[in-house]
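Novice: Multiple structures are listed underneath, in structure tokens.
Rule-based calculations on the coordinates, nothing more; no lab input. Just so we're clear, the structure is a prediction, and the values are computed from it rather than from any experiment. Cβ atoms are built from the backbone, for glycine too; each structure is taken alone.
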Structure P
Amino acid sequence: MERVIADAAQFPLAPTVDMSWLDRVRTMRAFNTAPQRFRDAGGPVVIIPFGPKFLVPTFAMVTSPQGARHVLAGSDETFDKWMVVHVEGRHWLGENVFSQTHTPWVPRRRALQPAFTKQNVRNYAGQMVASAQSAADDWAQRGTVDLNAEIRRLTLQVVGLSVFGTDLGSHDMELGRSLEQQVRFVTNRALRPIRAPYWLPTPYRRRFRRAQAVTMRIINQAVDDAIADPTRNAPLIREVLDAKDPETGRGLTRAEVAQELFAFAFAGHDTTATTLTYALWQVGRDVDLQNRIAAEVKALGDRPLTAADVADLPLTVAVIHEALRMFPPAPLIGRMAMRDAVVDGFRIPAGTNVMVGAIALHRDPALWSNPDAFEPDRFMPGNGADRDRWQFIPFGGGPRTCIGDHFAMLEAALALATVVRAAKFESVSTEITPALPFTMTVAGRVDAKVTRRT
């Protein structure tokens, strides 16, 4: 596919959004509705200036399937990870497969991809199911729980068992808090028009370093244990330690291993927790849907679920997909235009920060019927045959699709099926509020009554 036109000047410059400067700022702060509002004010590809270019970079919002394909589907460096959030992430958190620019990313992705194939992640299914069953039993005994907090704890347990090969126990929430503090620090710096120099000590920076020390202590201990004891059950660490680029034979250094494990630990619990929390909140508001899921799972028997069972859980998977559509963990996908490029018929100048508004694509009334309603049946087999591949991009798209997408989908489907088979859920919270410390998460409590299913 040709995305870049040699003479991009022959195409019209993307229109500037028709809003006052203050409205632009206010709209951008409401990140979960910003893509739709910018689209309505200017079209599917729109430029959003916020001030002088020497002080504030120019942004563009892309909200059409064709535009998303043009930005994300290429395998060259026309759109690369040079937005300020990527630059800050590389400086403070180290380079990893998420934040790397194109050239170093290519061999790193080649080296790590075998660890995250659909076949390989099936090895973690037993840990996922056991953790979910234990959580459901605990919730039913307690009666009323905060789904947001409890599911984050659940996904951290899965990360501990699969990534670190150990039950984190009392360290799970400590790890979760430290991971969140670090990515929040990077995001806050990235959003400031003026940032303190890297060398300047500040109280906020000292808190970041303390949080980073907690994370690295846990990661380094897990790696040391895996190296010292080759029989230790730490399959993902072993995969990363043994990973080699098939073309060059180069493996990862110890520092690179730690940087990748940091990214996996954060993404492996944060995004899945958001999806499961939203899905269970919706299921807890719809008794009929919940009973349909329970019946689908019970038809498989009383034994623990396996990865192979997911193929027989179409409704459960559809619920996860619908949760990802309505509450995507990555509502905005950022790149920088490294040269003048054409996106959906419009010219985007080099140096523009380009954001693909996934959440706008997921809720576009021109693409989805009744887009603001939670209707999992739209993802059932046989439905959506005319759906554009690029109107639903919860894990991004193209070569840089999230490397952990199979892991996340397997964990979410098995966890949802396991807990709904074991317990009944009644949502107490009447609404759910998004937050964006880095990915989109749930803000505050999401209370639900939980009783054992008989």
Structure Q
Amino acid sequence: MSARGEFSSRLGFIFAAAGSAVGLGNVWGFPTQVASNGGAAFVLVYIILAFALAYPVLMAELVIGRATRSNMVDALGKITGSPIGRATGIWGFITVSLILAFYALVAGVMMSFCVAAVGDLTGLDGLSNWFTADMSSDTAIYRNIIFCGLFMILTAFIVSGGVKDGIERWSVRLMPALLIIISLLIVYVLTQDGAMEGLKNYLLPDFSKVFKPELLLSAMGQAFFSMSLGVGTMLVYGSYISKTEKLSTLGASVALVDIGVAILAGLLIIPAMYVAAHNGVEIFSDSGELIAGPSLIFAVLPALFDTMGGAGNAIAFAFFALMIIAAVTSSISMLEVPVAYIVESKGVGRKKSVWLIGSAIFAASIVIAFNFEQLFGWVIALTTQYSQPLLGLMLCIFLGWVWKRNNILQELKHGDEQVEHSLFWKIWPWYVRFVCPVIIIFMFYHSL
């Protein structure tokens, strides 16, 4: 066992990496993309693109991480042998910290809605107005900050335990809990009136939309972001994988779990929206699109739970507990990126690093909370629409064009002696070198 820490089991790594990938983007982003992009047609395109674009980039991060056994800054410095690599690592570290700053705010609101559901269950319903105030309203500023702080403390507590006793231990508990809650909620929602119409919308493809540029772009973006690529989370987790593991199958397992959870989330959210419509809740915006994003989670679904009588409070609690688990499994991987750098490059102890970085990110969250209208959307766009694809592009360039091909092969041979005769090795290096950069540049250009 190296002093850096390692995942103690294959399952531990798969749950941790899948947990990193499975976040709020899967649970609210994916279903609403499906709803507004031709139902099952989008699901089909998303699955294809997840394997055509996201899996190759995921593999690039895992290989770089395990070969260098380093944090993102040092890893990219080692494989490029230049300051450009290190600078890209620092850019990734700043990006992931900013993502966590807005993410913790949203996760904090999930926590407050969860507490409100407990209040309603125990008859303290007078409290719930403050807990469930609109996220962007003036009255919600202090609630947002308090619960964001609680969420960051929870995240820091897990990460301070290290790889095996913190990240792995909790991922192995939280991911099965997430799968159980989501499955129980699906079973319940599908028994409600209106659910079958939502199921049809979700499962029957409208093939006329498959080749629409907007659908292809949305599916590509969703595949890329849902696996949390480009910002070093998978690279750092890759650096904690044992040399005896076969990387290509590990990466495929993570991709499959991530796609599976996104599809399960769609099976829950889309029928739930149609149940809400059946119960008189408005689910379409003025433009005729299904309501998406935060409004879906904080307005449409709570309105649905209100129409469900006594069961509604229990369902609301289960749903927001699910959202918190999805958020925590992602936030611990995000915090680990800057923490690994401070611990390894600056020689600061893990616990001290965790609380220093966690406090700095929380300070950024407070700034966003006080300037919500101006900063919230801007930080999201800056990090996920611009910075993440460009970081993904840099990783493809480093792996495809800068790092020696033989070094990559030697790394993959650990755990898989016959890899150079496999289909994976015949396609993947070439694919990351030529195809992925072209797709990412096209996607980025289009998003502008």
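Novice: Comparing distance in nm of label points 7 Å out along Cα→Cβ at positions 17 and 257 across structures P, Q, which is largest? If you can, show how the numbers build up before the last one.
Specialist: Working: P: 4.5; Q: 0.9.
Comparing P, Q by distance in nm of label points 7 Å out along Cα→Cβ at positions 17 and 257, the maximum is at P.
Novice: Moving on. If mean projected area of the Cα convex hull in nm² comes out at 20.4 when worked out from the coordinates, which of P, Q was used? Present the calculation step by step, with values, prior to reporting the outcome.
Specialist: Working: P: 22.5; Q: 20.4.
This figure was derived from Q.
Novice: Let me ask something additional. One of P, Q was used to compute helix-only ellipticity at 222 nm (-39500 (n - 2.57) for each DSSP H run of 4 or more, over all residues; to 500), and the answer was -15500. Which one was it? Intermediate values should be presented prior to the final figure.
Specialist: On the way: P: -15500; Q: -22500.
Traced to structure P.
Novice: Now, a different point. Out of P, Q, choose the structure whose coordinates give relative contact order in percent (Cα under 8 Å, 6 or more apart) equal to 33 when calculated.
Specialist: Numbers: P: 28; Q: 33.
Computing relative contact order in percent (Cα under 8 Å, 6 or more apart) on every structure in P, Q gives 33 only for Q.
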